[in-house]
1. Have a look at P, Q and say which one yields -25000 for helix-only ellipticity at 222 nm (-39500 (n - 2.57) for each DSSP H run of 4 or more, over all residues; to 500), as calculated.
2. Consider the structures P, Q: one of them gives 3.2 for distance in nm of label points 7 Å out along Cα→Cβ at positions 17 and 273 as calculated from the coordinates. Say which.
3. Given a value of 2.3 for distance in nm of label points 7 Å out along Cα→Cβ at positions 321 and 345, calculated from one of P, Q, which structure does it belong to?
4. 2.2 is what came out when distance in nm of label points 7 Å out along Cα→Cβ at positions 25 and 105 was calculated for one structure; which of P, Q is it?
5. Suppose relative contact order in percent (Cα under 8 Å, 6 or more apart) works out to 22; of P, Q, which structure was it derived from?
6. When mean projected area of the Cα convex hull in nm², for residues 113-168 alone is calculated, the result is 5.6; to which of the structures P, Q does this value belong?
7. Can you say which of P, Q returns 0.90 when FRET efficiency 1/(1 + (r/R0)^6) of positions 65 and 233 (r between Cβ atoms, R0 = 30 Å, to 0.05) is computed?
Structure P
Amino acid sequence: MIVLGVDHAAQLVAREDRPAVLAAFLDRAAPDAICIERSPEAFARNDFYEFTYEVQDVVVPFARERNIDVCPFDWHPSTEDAQLGFGMDLEAIPEIRPIRGFQQFLTFPEPAQLHRTLFHADDPHNVTRSTQWSLTPAARTAQDLPRRLFLYRTFLQAKRIAAAARAHPGGTVVVVVGEFHKRDIDAVLADEPGIVVVQPSSLGAPNDADVHQRELPAYRFAVASFNLLGRQAETGNRDDAFLRETVDALSGSGAAAEVQLLATRLDLLQGRISRAEAIGRYRQIAAIAGEARFTWTGVKDIRRLDSWFDPFGNLSVRQRAHLELARESIRAGRRAEADRLRTALGGELTARQRRQLDGYWPLLAK
């Protein structure tokens, strides 16, 4: 049993923890089954948490390609119980996501997050803060539900993982789970008869050749889109060399307009081109993009405008070029031009998406 603790979607910002590294590690582990952090009921509907990029975009495709059993193991309270305990449906996404707080757009603002490695969670010191929180009751008992629910959820996760292991006697089972759960899962499984827990780091990190072999254009598009189009770009926290290498590697992918847009955004953020040059490029991209869509968006509900990391994630490449043109027009003080673009763009969207466009539009000025 190998329990790999992850920071959900951090593969998109950390070079040494990038998607191909995870895929190469799974190759090295050669599992008979892979356990993923989603409930069996949701997985049966092919339904995943929005933000678990590593699950739906790396682990599950990897397993299906090799006919490896996938064992969902998560547990969460019913909608009714969540309403009773928290006063809300924990999986309901607000029409306009908040900038901060629960259900906000996911970003990684801390420089240390760019240097995360695959085996980060193997070191208990790296998860000390979450461990201490889980062991410390809230000052007021009435406010202790999140901690108690976390412990209960993690215990049931471990029991479902143990059941998956029993279904594969003598086999290797890899568990991919949020790192905060790893400590308790390891402890529960250690007491399960017939299960031997092995730390992921004991297998060793994949070498460069193995990682290179596992690189896919889909991984690179995801890295580029998350860092350049989503709210991550506004944090200023990025690995410029990693992103340059990623975008350059996409130049022969065939998605010309999309790659040009990503390259323009990167050049502008890195100060390689002026705002005026970027505006000219965006106009050219809009003219050639046609109906092209982005290779990867992370959008779960196509009726919405946004994704879990990008307020405007469900736009086409042409529409996105116009949006970026509006962003730079606003910052250049050309509000009338931006308003014209906003009106034209809104005319192509549904009423719901148009309301979200209006709600998120002020973010372009920040």
Structure Q
Amino acid sequence: PWVIKPLWSPFVDLLRTKRFWIIVMQLAIGGSLACVALTLPANNFVRYTLAMFWIMAFSSATHDIAADGFYMLGLSTPEQAAFVGVRTVFYRVATIASKGGLVILAGTLHQRGYPVASAWSVTFVVVGAFFLALCLYHFFILPRPEADRSAPLDKGRGVVSEYFRIITLFFRQKDILIIICFFLFYRFAEAQLVKMVAPFLLDAREKGGLGLSTAEVGWIYGTVGVVALMLGGLLGGYVIYRNGLKFWLWPMVIVMHLPDLAFVYLSHAQPENLWIIGAAVAFEQFGYGFGFTAYTMFMIMVSRGEYKTVFYAIGTGIMALGMMLPAMSSGWIQEKLGYIHFYYWILLTTIPSFIVTALVKIDPEYGKKASG
């Protein structure tokens, strides 16, 4: 749903406030999680859980639209720059909690005698209760920005015609082809590299990999790498807040791609020292987090205007497409080239990123805190 969420994003702008959508979608996600917990012990649980997961995914994508819009409406541009790294941190914390914490909880319950279905039911109950508590908390605590209101309908237009008008407004922006190319190609190399990091670390040495255990990969990539990524994002947000996006755009694109050389080294040397491997992964992830900040701020920049929520949703949809398509082919390319030549290929595919960076136009003051 995250790739196609721009299709219904205008309705989030046209119908009710972003605050309303955030709270309702959290309620829907919490309810869906609770329903999954109830259906897991059933005989035909697959059908019901798939339906609940579909509702959950749709609700999550809609929540994403509303939360991004609320972020832009509730904060000034310099504040958006300052906190963009914080957003990345909490996204990564949520990823670790969902992919690691929930599995650990379910596994612990199973070890203590719970059947597998019951262990996961309890886990989903806990997560569902957490989301419902968040919904209640945000109902009372979430601010009510004056700018957070339904987008006005043009006189004489219905919701459907207004829907198509808003969508077309995004694609009628000045330099829209350059903007779309930036969305698609800024992370063209990273989309391929990130997809193959875990296989490279896990694959046997005779296959060109580093032959690490699952636990070692979890520690290096899932812990050290994530911490480095978050630190890069935090630093990126801070420096844009200090000097603006234009000032830091080129340093960020360079810092994002320069660490790709670390994987060229790893593929050649195949070191066994975990500190060396961890340092190389941390170097690459820090650069990625730092450089991705510029990408996020550029999306916010081109989403200015009356329909910023819709525009940002379209941008993130194109962004998801720009990650998905290169990643789909990365495994096939690696199999054909081998790891050493694959990482040389990654260096070659950084060129489109530098080209689109040279083409975009950015106000020198954008993202910078007000002087004085």
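No lab work stands behind these numbers, since they all come straight from the coordinates. Quick caveat, the model's predicted, so the values are computed rather than measured. Cβ atoms are built from the backbone, for glycine too; each structure is taken alone.
1. Q
2. Label of the source structure: P.
3. It was calculated from structure Q.
4. Q
5. It must be structure P, since only it matches.
6. Only structure P yields this read-out.
7. This value belongs to structure Q.
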